[in-house]
Structure 1
Amino acid sequence: MAAAHQEFHVSAAVRLRSYQDESYLNGFLGIMGDLQKAGILQDVVLEVEDRRFPCHRLVLSAACPYFRAMFTSDMAESRQNTVVLQGLDGNIFGEILSYIYSGTLHVSLDKVQPLYQATDLLQLDYVRDTWRSYMAMNVERSTCVDLYKFADVYSVDIVQNRCLQLIHRNFVEVASSEGFYSLSVNQLTEIISHDELDVKEETTVWEAVVRWVQYSREDRLHHLPSILTHIRFNLLTSDDTAAILEHALVREDPRSSEVIRNVVQKGIFKLKPRLGMTTEMAVLYNQTWGSKDLLFLNPREGKYISCSYRPEDLPDYTAMTVTSDNDIYILQNKQSEDVMHLSLFKYNHAKNVWEQASVSSISKGPEDDFMCLDRLCEVNHILYYISVHPERNNPLLQMRKYNRHTNQWQECSQLHHDRGSHYNPILSCGTNLYFLTYMEVHCYDPSKDRWHRRTSPSSNRPFTSAVAIGTKIFCTDGQCTQTFVYDTALDRWQKVRGLPHLGELMNLGERVMIEFANLFALGNRLYILLGAYDIAKQESLAEYLVYVYDESAAIWRDMKATMPRRGNEYRPFRRQQCGVARMYLPYLTGAQTHGTSKAFQH
């Protein structure tokens with residue numbers, strides 16, 4: 001009997017299962033809400049301003065850490081039948097109580113700030129986080145200053161950053177609004193210290209500061225010297241600086257004059273031009289016999305700027321990239337005996353010169369294929385060096401990332417792929433890197449150091465050029481016979497209407513063929529730079545051609561923004577992707593003796 005009894009218990013333990021009543025769980029909150037509406041079993045009254053809210057201690061304690069601490073401690077409120085809450089609005093608390101008993105949150109922009117203050121006090125994390133997201137999604141030009149001030153006080157970073165973006169983008173309008181004049185001095189200097197201000201001239205920033213000080217002159221004049229350190233005097237003409245020195249506000253406080261003179265004498269060139277002062281331009285490296293040029297193309301204005309350098313002043317081109325911080329890097333390789341070293345050079349915008357970057361060189365040993373293609377990309381402010389070995393039996397993509405803290409290049413996950421070509425694009429889109437061939441697509445996730453295979457395109461020609469716009473990647477082959485768009489978010493490919501035969505566009509019949517095609521993006525619009533060849537004359541056309549894609553009409557439009565080319569040399573553009581940088585044109589037109597800059601208007 002004892003053995004049988006023991007065996008019974010083992011069997012029962014094995015068969016033990018747990019069941020969860022979903023209808024009970026879903027209905028429990030509804031029952032609590034019904035009890036609240038009916039006024040049943042309520043054991044405490046919360047008094048807010050002149051309103052009384054009968055409630056249940058248990059429900060309040062379960063929903064809110066603030067009330068849990070109040071009713072489960074030795075605080076006097078834990079024994080009182082009526083608890084008075086200070087610092088809350090009665091109507092707003094009614095909204096919060098509705099959420100506690102129903103789980104449903106009703107949010108509108110007119111109530112979001114007082115609701116956030118209340119939930120911050122009551123420690124309702126879900127409600128507070130929901131309202132943070134709601135505020136960030138609903139920032140508008142008319143509300144961005146007020147929401148920025150609120151977010152600054154409560155350290156709501158996601159809202160503060162979104163407000164700053166709108167303020168920077170609409171600074172001229174915002175700086176004339178009533179809300180701008182109520183900014184604190186710290187908030188004002190935070191705004192005007194950013195590179196992203198969309199202003200055409202630095203005098204606009206100075207004039208905004210003057211209006212802010214004059215709005216409450218007696219209280220604010222003593223702040224002027226500290227504010228002046230955020231004015232970029234290196235972007236002002238000497239006449240503008242002289243006029244500021246003569247301004248009544250500056251003359252009234254000798255410290256202000258001293259600050260200006262010190263800044264001007266030291267020549268602070270590290271302060272970049274504002275976003276609104278720069279022009280988006282496609283950047284191309286052009287190397288022909290006996291000459292090295294950087295070409296900055298702005299087809300929207302129908303012009304380009306050519307900066308010519310002596311061979312020793314411009315590094316030989318292996319790869320080039322433009323980072324999200326608007327830094328332009330060139331990768332140069334030099335071979336000594338059996339070892340190849342790759343060095344980075346960085347473009348100095350203010351001086352229009354190339355300087356050795358303070359980045360360690362990359363060594364490639366004898367095991368590396370010297371015929372491989374080198375690329376340079378940036379994701380999330382991290383530089384990546386990529387080498388592709390297309391001719392091996394087992395094609396390989398190797399990658400390293402640069403660690404700023406150690407000044408070293410670290411190995412990343414390798415990728416074995418189907419055989420491609422030297423020209424397969426590698427580019428960043430969002431927070432990932434993408435490697436494209438006409439047979440396959442691979443996505444690299446930096447956070448996991450892993451490659452993932454994505455949906456393959458239905459192209460029968462190798463891609464040679466690609467560009468990212470938002471979450472989409474546009475790519476084409478060398479003769480632009482097929483153009484595709486890949487939606488990285490949906491993992492889906494679509495065909496883009498290709499260019500008509502170039503001869504038809506130029507009224508030259510079948511005489512013209514495309515030598516190479518490079519895609520680039522300006523202002524979220526797709527452009528293509530073409531090199532063409534006259535078959536009958538057996539020579540390249542004398543000019544490079546630029547077309548823009550009109551997405552609404554699904555056609556390519558001639559920009560009439562051509563660039564002269566030197567002789568029959570077209571190889572310089574064939575192996576590179578067009579980078580896009582924001583250029584401050586006075587830096588280019590004021591090039592020093594090492595390089596000359598010429599602008600052509602069409």
Structure 2
Amino acid sequence: MQEDTWIVFGIISLAIILFFTEKFTIDTVAIGVMVLFMLFGILDLEEGLAGFSNSATITVAAMFVISQAIFRTGILNQFSNYLSDQAEKSETKLMLSLMISAGLLSAIINDTAVVALLMPSVIHICQKNQIPPSRLLMPLSFGALMGGICTLLGTSTNILVSGIAQKAGLPAFGVFEMSAMGLIFLATGTLYMVTLGKWLLPNRESKSGLSDSMDLGNYVVEISITDEYEKLQESISSEKIFKNGNVKALQIVRENGNKIRVYPNTPILAGDVIRVITNQDNLKKIKELKGVIIKAELDWKEETVTDEEEKLYEALITPHSFLINKSIKFINFKQLYDQVFVIGIRHRAGLFDTVLSKATLKPGDVLLLRSTEESIQSVNQSEDLLLISARKIENLNKTQVILTLSTLALVVGLAAFNVFPITLTAVAGAIVMVTVRSISPDEAYRAIDWKVIFMLAGVLSMGSALEKTGGAELIGEGVVNLFGSYGPQLVLSAIFGLTFLMTNIMSNNAAAALLAPIAISIAVGLNVDTRPFLMAVTFAASLSFMTPMGYQTNTMIYNPGNYRFADYLKVGTPLNLLFWILATLVIPIFFPF
């Protein structure tokens with residue numbers, strides 16, 4: 001084996017380790033890998049940067065714009081109304097309707113956007129009908145994943161593998177080429193969830209008290225200020241215990257009963273009652289302050305920290321938010337989001353003990369926010385936070401709905417009938433959406449998930465390096481020599497199994513980019529058609545149910561559903577095994593060898 005091939009295997013092995021450990025974001029690792037290939041001379045500058053001009057990358061970017069334009073019309077809120085009607089019938093009918101709705105929407109719209117659209121409505125329905133969110137949020141995510149494999153446009157992974165096939169001189173995927181097989185997966189998965197899956201889902205009630213679900217320290221305490229307090233009329237930040245963030249002041253109730261916000265320059269007056277969050281150690285320090293009396297411990301309720309104008313909201317850190325790996329203090333949250341205050345966090349890995357302002361945010365974290373209805377709109381319009389305690393309602397504009405849906409129909413139709421390539425129709429469709437004002441230019445730029453774009457450009461270099469150095473061919477020959485005598489169906493089964501295992505511990509796009517060139521080499525070595533092997537990689541890369549980090553929609557529901565890691569293993573493992581058997585038997589029927 002040549003030295004260049006060893007270098008490629010080494011770099012890819014390092015990338016897999018970094019993907020698994022999550023030490024760095026996926027897009028950072030992908031771009032780093034691309035740079036390493038160029039630094040070592042494996043790929044020249046043009047080859048290394050080719051991922052940015054790849055048809056898959058451009059198509060995905062355009063589809064982000066189209067999906068957001070559809071989202072903004074408000075037409076999709078009709079699905080929420082339909083689900084509310086189903087909730088009054090039975091939980092099983094609601095779960096069935098939810099999965100079918102999420103699946104059908106995800107066939108044409110990015111699955112992350114679908115979950116973002118429906119999750120607040122599902123949580124509201126759960127609260128209204130006294131159904132634990134853990135019963136419905138996992139079916140929502142799984143339905144969206146299964147629907148995403150029903151068309152070429154359903155997920156970026158489908159477009160990515162199609163682009164890899166095209167680059168290898170093979171035909172690109174048709175828009176509806178995978179629909180028949182995808183619908184079988186969707187029907188089978190839905191049937192599993194409303195039968196066996198329904199009994200495996202946790203029946204975990206949401207925490208009734210906000211203090212149980214949010215990291216607000218061990219105590220919510222009221223302290224009274226007397227005439228003996230040494231810093232009367234001085235700002236609250238002048239008191240060291242507040243300035244250092246060890247004790248978080250939530251609200252001051254003046255002697256006349258008025259509730260006021262706490263700012264660094266808010267003066268402390270005699271007769272004030274200050275509501276704070278703190279732990280046992282800091283309680284001792286508070287007791288030592290002259291002129292401060294600790295009142296009884298409070299139950300954590302919404303009315304203890306809000307007034308008539310302010311309310312509490314819950315918002316989720318989206319999978320590609322720029323807030324990830326930053327602290328509240330670092331990003332200056334209250335200025336960034338127009339006087340919206342973070343007063344609690346629930347971390348994906350559980351509750352943490354660090355000072356709130358210094359906590360590092362992770363995808364899937366839920367923030368407890370205090371804000372006026374006017375100020376919360378800055379969060380409502382953000383692509384980095386998803387309000388899950390208040391629905392994003394868009395005004396329904398019938399003219400825009402007609403223009404937007406007509407444009408989508410043209411994008412899909414012209415590509416489906418091979419009038420123009422999907423890349424061209426998608427880009428043209430995005431431009432039309434801006435032209436007819438379904439979405440503004442600024443909103444179009446914000447709609448594109450640039451982390452996904454950079455990640456796609458980076459992971460495409462892995463496949464290019466494997467092909468150029470002969471690494472993909474080498475692995476393909478090894479697989480053929482070991483398993484070729486057992487027939488192509490067993491080899492296809494092995495590829496499907498390996499792909500879904502890899503995509504549960506690393507990015508689905510990275511797994512697809514890595515294994516698609518290998519799948520092509522294996523098919524060539526077996527002297528059979530490449531299509532069934534590429535479809536095995538495509539389907540398996542998106543059918544990730546066993547871990548919360550396997551796919552971004554699974555991450556999104558982790559905290560709102562009050563799930564544990566074991567819940568994904570218990571519900572998702574049988575489903576993945578069922579799909580593995582189904583794929584082995586049925587893919588060769590729709591895509592013969």
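None of the figures in this text is laboratory data; all of them are computed from the coordinates on show. Keep in mind that what you see is a predicted model, and the values were worked out from it rather than measured. Cβ atoms are built from the backbone, for glycine too; each structure is taken alone.
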With FRET efficiency 1/(1 + (r/R0)^6) of positions 174 and 526 (r between Cβ atoms, R0 = 30 Å, to 0.05) computed for every candidate in 1, 2, 0.80 is reproduced by structure 2
One of 1, 2 was used to calculate helix-only ellipticity at 222 nm (-39500 (n - 2.57) for each DSSP H run of 4 or more, over all residues; to 500), yielding -8500; that structure is 1
Structures 1, 2 compared on mean projected area of the Cα convex hull in nm²: the greatest is 1
If you rank structures 1, 2 by mean count of other Cβ atoms within 10 Å over residues 118-125, the highest one is 2
Across 1, 2, relative contact order in percent (Cα under 8 Å, 6 or more apart) reaches its greatest value in structure 2
